[in-house]
Every structure is written in C-alpha cells, then in structure tokens.
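Okay, got some structures for you below.
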Structure I
Amino acid sequence: MKIVLYSDDSISSKAAKKFLLKHELEFEDVNTKAPEGACRLRKRTQQNQIPAFEIKKSHGIHVVAGFDNFAIGVLMKELGLKEPINQKTLA
C-alpha cells in the first residue's frame, strides 16, 4: 500500500499528517502550495480539496478528500485501522 497526502500549511493538513504519523504510516507528502503539487492534486484526484489522501492498493486507488469525521472514518476503513481516533488530539 502507498499513501500520498496532498497538503498545504492549513490546520486540517497538519492534523492529517499527525494522523498518519500517529498510526506510523509512511506517506509521500505533496505540497499543493507549489504549482506542480497543485497540478498533481487536480490530475490524480480530480478536485482541489485539501487535505486529500490517495491510497494505492493492489486492487486500485481510493481518494479521500477532506479531514472531517466522515473522511476519518473512510480512512480508517481503507487503511485497516480499528482504533477510534479523537480528532481533538490531532489539532
């Protein structure tokens, strides 16, 4: 599995990075403030919402945009994580 995080310097992007680090998941961080990062975000995810996670598995690619409770739930499922996460500890 490969994880790509499309992020900037926003609070939600920092929380997304903290989430991945807390679960000891390796990821590629693509800075969307840079023109090439923004272009890659649009090309790979078909959207501009950040943070965005691109999860590449053997059976395909799944994109999760945003970092709200719904997105966190989808991420937990896609990444095979069972532990509930307290979003306050990520901010």
Structure II
Amino acid sequence: MVNNIYIKKYLNLLSEFVNNDIEASEFERKFLEIHRTDPSDYSPEIHKIISILFSDVDNYCSDSQIRDEGDLDDHELWGRAKVALRKLRKAISG
C-alpha cells in the first residue's frame, strides 16, 4: 500500500533526526522531498500529524541572523519532530 511506504519514510526520517543521526537542515530537505510526492491519503489523525509537522518544517529557519519571531531553530524543530514521531507511532499502532 502506497500510504504505508510514505508512513515508513516519515517514521525513518523522524527517527534519524530524533536520534541525532542527521542535522535539522538535512531533516528539512528530506522531509520536503518526501512530502512533495506524498499522496496524502491518510486517516484524519495521521493527516493532522503530518500537516502540523509540515508547518513546523515550514517555520524552521537555520540561520539565526534572519530568523523571525515565530520561526523555529534547530532545537525547537527537533522537539516538534520528537512529538510527531511519538504521535505517529501511536496513531499507526492503535
């Protein structure tokens, strides 16, 4: 099933980031690559988790010199990714 493939991609990427195997800028790039081709045909619960994470990635700014109020830094994006990973795991197991 296509959705399972994309959910696995999101789970693997989130795990890499949360485990500090990749940096925030690489997470951002890879997330956007996955999201761009994702058919987004999920249950409302999973769709909400991925949509919120997309907004978090969209609000991420790696450069502190141009970061605006409301933008996320590396650590804040990591925290949001950790929450998304927990919620996504719960959503697919329940």
Structure III
Amino acid sequence: MDDLTFEIDDNVLEILRVRAIAHGRTLEDEARHLILRSLDDDREIQSGVSETATAAFAQLRAKAGGGADMDLPMRSHEPMRPIDLDA
C-alpha cells in the first residue's frame, strides 16, 4: 500500500478528528473511509450514466421497430483503383 501525504487546513483537520472519534476510528481510518466513500459515490454516478444511456438507446431501438435492418449492396470483386489526388 502506498502512502499519501498532504497539507490540510487546521479547521478541516479538527472536523475530521471529531468525526473519527464519533465513529470510533483513528484519524487515518476516518480519512480513508471518506475517500473510499467518495470514490464509491463516483462509481455509482458513472454506473447510473451508463445505465441511463443504455436505456435511452433501448427506447430508440424499440421506436425504430427493434433495430435497423439494411440491405447492403453486393461487393464488387474488382480491385479498387487508387485515387489520383494530382488530377
């Protein structure tokens, strides 16, 4: 496990210390808990965005009749000519 060191405002440190005592944790454990909880919240937000996008595309697909089926033209077996950019 790596270490993380940073300066923190004295007022914030005091609030963190009070929270740690209230939760029966060390100062370091309380800070770790808050950081991990914040990261979990971010994951939930990202997951929610992904689920919302998936639902939106599912609605569009349903409105389009289940998808977009297209008849594709037959491919020619002739090799393609290079484009002449000097012309």
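Rule-based calculations on the coordinates, nothing more; no lab input. Just so you know, these numbers come straight off a predicted model, no measurement behind them. Cβ atoms are built from the backbone, for glycine too; each structure is taken alone.
With helix-only ellipticity at 222 nm (-39500 (n - 2.57) for each DSSP H run of 4 or more, over all residues; to 500) coming out at -23500, pick the structure among I, II, III it was computed from.
It traces back to II.
Name the one structure among I, II, III that distance in nm of label points 7 Å out along Cα→Cβ at positions 35 and 75 of 3.0 was derived from.
I
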